[in-house]
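Several structures are given next for inspection.
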Structure 1
């Protein structure tokens, strides 16, 4: 006797739930209406089918997890870029004694962006012996201000 689609789905559900072949045979016999399934068919057909479906579900879950992580990372990068642009715009509008702090904050944002993009080691040795005039000159040269 051939199994109906409903019966096939029930067997797949039971296999996915971790039932043994004997448990599935018993559940099929107790079902309303009862039906028969052979242990060999459960092993050869249904377990392989469920295994393929489970692998596909895991692949989708992995893809969704990676996409979610990339989305969060992209948002962080956009926020850092916005902050760096804001700070860059502040360089000419603050008193000269505040420029080093703005420049350091901007450098920190740019460094964080590079780290997010995998372009920078998380351990960066910063030389603090640079004069304010040098930093200002570098910023103006690089950014044209």
Structure 2
């Protein structure tokens, strides 16, 4: 686990896991925003429903997804999990998703750090960064640096 304080005073916790189905560790207090970074070696995305449901249940209200060409597919998985949760649980605050297939890592971090606000528009104090894949360490270090330095555009 790594942590970083962003320039706009958000607390970022960065965790690494090999699969979508792993239990979430060091989850911040709700409500929080999340940045999901999926490594290129992670081809199987159908397990992502478990992660989406877990994040929502823990109080995540904004998810920026960074998965290269798999971003759109993950959006679909997360959006379906959000709708299912809303229909079953009727939460007061729905979760929102963002991210584009063509976004580079810096753009995704900027989106999560500076623009990741829930529907009520108040800044979220905490950002939970989840990296899923086999060789995550280089990305974890890079994400920590980006979270500390990225500026709003």
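None of the figures in this text is laboratory data; all of them are computed from the coordinates on show. What you see is a predicted model, and the numbers here were worked out from it, not measured in a lab. Cβ atoms are built from the backbone, for glycine too; each structure is taken alone.
Some values worked out for this structure:
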{"read-out": "Top of 1, 2 by FRET efficiency 1/(1 + (r/R0)^6) of positions 35 and 75 (r between Cβ atoms, R0 = 35 Å, to 0.05), largest first", "value": "2"}
{"read-out": "Which of 1, 2 yields 23, 54, 21, 3 [P(r) over Cα pairs in 10 Å bins from 0, in percent, for residues 43-106 alone, calculated]", "value": "2"}
{"read-out": "Parent structure of the calculated result 31.2, 89, given that Rg and Dmax of the Cα atoms in Å is the read-out and 1, 2 the choices", "value": "1"}
{"read-out": "Identity of the structure behind -22500 (criterion: helix-only ellipticity at 222 nm (-39500 (n - 2.57) for each DSSP H run of 4 or more, over all residues; to 500), calculated), options 1, 2", "value": "1"}
{"read-out": "Relative contact order in percent (Cα under 8 Å, 6 or more apart) derived as 16 - corresponding label from 1, 2", "value": "1"}
